[in-house]
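Several structures are given next for inspection.
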Structure I
Amino acid sequence: MNHRQSVTIPTVLKVGSGMLNNIGTILMEKQIDDVVLFFGNDLIELFGSQVMDSLHKAGVNVLSYRELDSINMEDVVELAFSMDNRTEAVVGIGGGKVIDAAKYAAFLRKLPFISVPTSTSSDGFSSSSASMLVSGKRTSVPAKMAYGIIVDTDVIKSAPEKFIYSGIGDMVSKITSLYDWLYEQQHGVGVVDDFAMMIAKKAVNSFVRTPFKSIKDDLFLKELVDSLAMSGIANELAGSSVPVSGSEHLISHALDKFLEPPELHGIQVGIATYLMAKVQNHRFVRINTVFTETGFWDYVKTLKMKRLDFETAIDMAPEIKPHRHTYLHEEEYRQEAKRLLHEDEQLKRVLV
């Protein structure tokens, strides 16, 4: 019997200072001559000249460029099929929305996608799915992992620190999501892919052990980006988001449904990660140390998020993905999570 599996991973991963100035050279080395560019809101003014100059000097032809803010499915489909037929790659430069839209447009046209995130708020820049608005509801749809990931750490440093904190929360969440995955297998729901488990575990362990003096240290940011990229590869190997999305993500997805507006994804996920690590009795000391030393907890305290909202989200969690069996799919653990919201000293300090 033939059990071979084909897995796509990025061909290009460039992370470092001044990378926006090297985009043209990187693409030309991969024999990409004609591209379409999509920028996030107001980013043409900030980075447009820098990117265009780099592409022009390398002889890469920009067929079209524009700012993009919509992740409405109909808009992105129309956008995809209006692109010039000479397009050899789609480049998305910005935050989550433009990365998702550009990624999905490239997927529809079967073109390589070049991911150029300007913040590290989540692992979306490296994942093989995209978050779209379908009939007005946020929906995760299949896409394709980026052909290339190019991250300029100077740009990441210039973004508000809340985006770095969000990335920290999303990265550390792999600790609880992997434990949920093992728990599901023990209960006969799904099967753990050992290689995907290893990749995701190595990614988070490498990150949480990185020494730093500031969250804007080059080494710290490079490790954060590299680890988030590895998480995307774990997803690809598993064929789903299960390795990097467990009970902590269910809480965040539930909060998204009723908070107006919700907080950044990784911020919500990070809080829920600490909570669920306490429920799982698994590595919560390490998580608390990372959040304390990076300033994550101090930032969360300024948001004045409500513990009652987290209670509501915990009760909603099983409905978010009823086919799964995380800790929160069991009543006793939901009750334990709600108890901790009121009794854990760290959660009492940062929630209101």
Structure II
Amino acid sequence: MKMKAMRFYAPLDIRFEEVDIPEPKADEVQIKIKAALTCGTDIKTYRRGHPVLIKKVPSGFGHEFSGVIEKVGDKVSGFSVGDRVVAANSAPCGKCFFCRRGDYNLCENLTFLNGAYAEYINIPSQIVKKNLIKLPDNLSFEKAAFAEPLANVVHGVEKTQIKAGETVGVVGIGPIGLMFCRLAKLKGAKVIAAGRNPLKLQLAKDFAGVDEVIDLKKYPNPEKIFLSLTEEKKGLDVAIECVGLPEIWERMFTFVRRGGRVHLFGGCESGSKIEIDTRRLHYDEIKVLSVFHHTPLYFREALRLIASGEVDVEKLITLRMKLEETEKALLAHKNGEAIKVLITP
């Protein structure tokens, strides 16, 4: 049996091909993909490869998806052919140093899943056990595919401990930044979104319901504006970076009040360095954190938020394309012409 799939060969070299459908192992399930989404990580993979997700070539790629179970291995229980499901892109081992301390996102043996830009995908045993979830009957495949990216944001918001009445600034309002804005609003915060793309600035209002937007094309030095929008012009309670550039990381410290929190969420290129004013960090008691990935708990909470309608993720789908148009979809996402592109086989 054959299937259509987008395959990664090298940076900037992906090919739409017909390949064999791999038979699932006894402890795996096979999913017929109904919806897949573009992601910033996939764009980075397309541009420069990925040491964790792409260990050999050619390889499938893409990791945000949902679908219907096509086959169930003999050793799998709790799932049946025809179940509507969503799977995370990883699962922790539950046994290592970090798992024993509840830091499942830092698991030393994370099982990763890649290959959502295809007609079928096999789910590894560890993910079947810990991060494969049946969908509510009324939840669409399109919305369910957002569970993985939203899980990262749920994790980030919980670790940042955003409280009602606080003022939160988010710099970088791609899909992740927009979801940070939305969850901060659900926590009862006043939210200020800063970005350059008109489509994203509009979605900050329409999707996230932010209180203020700052167009960085008009105000490339937004420090004074951020301060002017906070209580007594003291600065943000929380500043969240969702760009992934060292120069933006450094500037986040200028936006917060004394005792404020800076969350550096956007991952920079390996080996990047930043400079921090140690006086500001120490004497103003600035708290710094950076959250990576998600856990089974946050994955389930993300799906709940989507299913309840509290986070209307469908608004983030701004383009829809076929599987064979994946490269075009990734470029549209990269160039800011789309927030999320829905890809259907």
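Laboratory data are not the source of any read-out in this text; all were calculated from the coordinates shown. Predicted, not measured: the structure shown is a model, and the values here were computed from it. Cβ atoms are built from the backbone, for glycine too; each structure is taken alone.
One of I, II was used to compute mean count of other Cβ atoms within 10 Å over residues 209-216, and the answer was 18.2. Which one was it? Structure of origin is II. Determine which structure produced the value -16000 for helix-only ellipticity at 222 nm (-39500 (n - 2.57) for each DSSP H run of 4 or more, over all residues; to 500), calculated from the coordinates; the candidates are I, II. Matching structure: I. In this comparison of I, II, the computed figure 25.0 for mean count of other Cβ atoms within 10 Å over residues 89-96 is attributed to I.
Each of I, II could give FRET efficiency 1/(1 + (r/R0)^6) of positions 137 and 249 (r between Cβ atoms, R0 = 25 Å, to 0.05), but the derived value 0.90 comes from I.
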